[in-house]
1. Tell me which of P, Q gives 2.4 when you compute distance in nm of label points 7 Å out along Cα→Cβ at positions 72 and 88.
2. When Cα extents along the principal axes in Å is computed for each of P, Q, which one produces 67, 41, 30?
3. To which of P, Q does the computed value 6.2 (mean projected area of the Cα convex hull in nm², for residues 64-159 alone) belong?
4. Using helix-only ellipticity at 222 nm (-39500 (n - 2.57) for each DSSP H run of 4 or more, over all residues; to 500) as the calculated read-out, with -12500 as its value, let me know the right label among P, Q.
5. Assuming 2.3 is distance in nm of label points 7 Å out along Cα→Cβ at positions 168 and 184 as calculated from a single structure, say which of P, Q it is.
6. Of the structures labelled P, Q, which one yields 19.0 when mean count of other Cβ atoms within 10 Å over residues 8-15 is computed from its coordinates?
7. Determine which structure produced the value 20 for relative contact order in percent (Cα under 8 Å, 6 or more apart), calculated from the coordinates; the candidates are P, Q.
Structure P
Amino acid sequence: MGAWGPAIFSDDVAADTRDAFTDFIAEGLTPTAATDRLIGESAEILENDDEALVFWLSLAATQWKLGRLVDQVRDRAIEIIESGADLKRWGDNTRAEQTQRKKHLEKLRQQLLSPPPAPKKVKALRKSSTDFQPGDVVTFCLDNVTSVRFCVVHLWGDRGGTYADICLLGLDDGQPFTKTSLALEDTLGPHYTLLSHEPAEGITVLRRGVALPDRTPELFRAWNQLTIRGHACSWDDFPAALRETLPKLGWR
């Protein structure tokens with residue numbers, strides 16, 4: 001179960017369902033059209049009994065909060081709550097967690113049985129983007145004294161946009177980057193996931209198309225065993241992250 005708490009949206013499937021429906025409404029779809037599209041895109045989730053329960057509950061909660069409750073979704077969610085099907089998923093959790101889940105479900109049931117609020121205006125989500133490509137080796141100017149080199153090791157995306165996973169390679173020495181490939185040991189610096197578009201200034205792409213080590217289980221084990229790791233952050237927060245990390249690496 002991809003849940004980290006008993007609240008309705010403390011679950012990966014629930015959060016994704018909420019975000020997807022909200023995105024569709026922001027795109028201008030009607031509640032019924034947005035529901036139909038989401039159901040069509042969630043076939044794999046709906047084939048899993050436990051995840052299907054989370055899907056319907058979170059979709060109903062989202063629609064109610066946005067003032068766009070669809071009768072079919074409301075009835076399905078109330079049926080799930082009153083049948084006790086969702087609580088059975090929590091049978092292996094602590095009694096306290098089960099009690100909290102029951103409270104959240106009852107609160108949702110009461111909401112769904114009451115008139116929803118007026119439809120709320122939903123703004124389109126500003127999605128993340130990047131001009132980087134895997135195999136880019138880049139210099140980032142941290143300040144007037146320090147610049148670092150990193151390699152873009154992976155791009156990935158979700159409904160929030162496209163993100164770049166990068167690996168710190170070392171301090172920039174001002175010399176051209178001549179390598180055409182990177183070995184596993186070259187990519188054992190801290191990794192960061194950049195959750196916004198790279199800034200217009202302070203970025204220099206030194207080389208594109210550098211061959212990367214294959215993404216094998218050995219590679220991921222090595223990355224997971226790093227003693228100094230990065231984290232996900234925006235470009236606005238990246239300089240502060242570097243200032244904290246560089247002294248630990250002995251790079252400044």
Structure Q
Amino acid sequence: MAIDFMFLGTCAADFSPRLSGDCKDRFDLDARRASCALINGRYLIDCGPHCPDSLRIAGTDTEKITDIFITHTHSDHFVKESVEYVSKDHAVRLWVREDAKVPEMKNVTVVYMKNYEKYDVDGYLCVTGLPANHDENAFPRHLLIEAEGKKIFYGMDGGWLLNKTYAHLWRTALDLCVLDGTCGDYEGDYRMGEHNSIPMIRLMLASFRTVGIIDGHSLVYISHLAPSLHKPHEQTAKICSKDNIRVAYDGELITL
């Protein structure tokens with residue numbers, strides 16, 4: 001059985017004013033919404049301020065969403081009201097890091113995950129939280145997701161990889177590797193301690209290949225792009241294609 005992975009939002013926190021204008025009812029390559037993704041129409045990754053609009057535009061039946069996995073609690077990735085929009089008519093599990101602090105929400109059961117521990121979700125998904133190099137006050141982690149014999153790494157909001165996270169991924173031969181691509185194709189950005197630039201990603205991927213994190217079959221994407229730090233989508237995609245890096249866009253659907 002195939003896995004459908006949809007990018008519902010691919011932006012960092014510098015949102016376009018066009019989202020409340022000519023793009024309010026459609027996806028656009030250069031008016032990205034807050035970073036979030038959806039697996040098989042059922043498993044949501046992050047639920048920030050634009051998630052309800054993204055789900056609406058994608059034509060998603062929110063009553064089919066059973067689980068929401070939060071990478072961290074910054075307001076562009078987690079908003080209580082957006083979670084309650086999803087859970088308004090049915091029960092939903094919210095998966096967060098074991099020490100995360102989240103408010104009480106209607107119809108929501110919070111599941112606290114220990115880092116490096118694999119969690120079985122309804123006998124279908126296995127999800128492992130891995131520490132991320134990001135603001136510790138937001139309880140950050142990356143996600144390693146396994147289903148249908150496929151492996152997906154979702155690494156939003158983090159600069160490089162922490163040592164134990166990198167070691168955990170050795171020889172995984174990921175089918176899909178999604179990396180934080182907040183910064184553009186230049187060197188010297190001050191955010192390198194918590195966000196990636198394209199030159200950083202080039203270096204990372206070379207080492208990923210050396211240790212078998214990715215191989216010739218792996219799809220590599222960047223998401224969580226800051227429009228103010230990148231060229232327009234089509235130019236960025238052309239730049240990244242030289243290194244076999246794909247640039248995610250809102251509404252993009254991948255079938256694995």
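FYI, it's all coordinate maths here, none of it is from the lab. Just so it is clear, the structure is predicted and the values come from calculations on it, not from any experiment. Cβ atoms are built from the backbone, for glycine too; each structure is taken alone.
1. It must be structure P, since only it matches.
2. Derived from the structure labelled P.
3. Going label by label, the one that fits is Q.
4. P
5. P
6. P
7. Q
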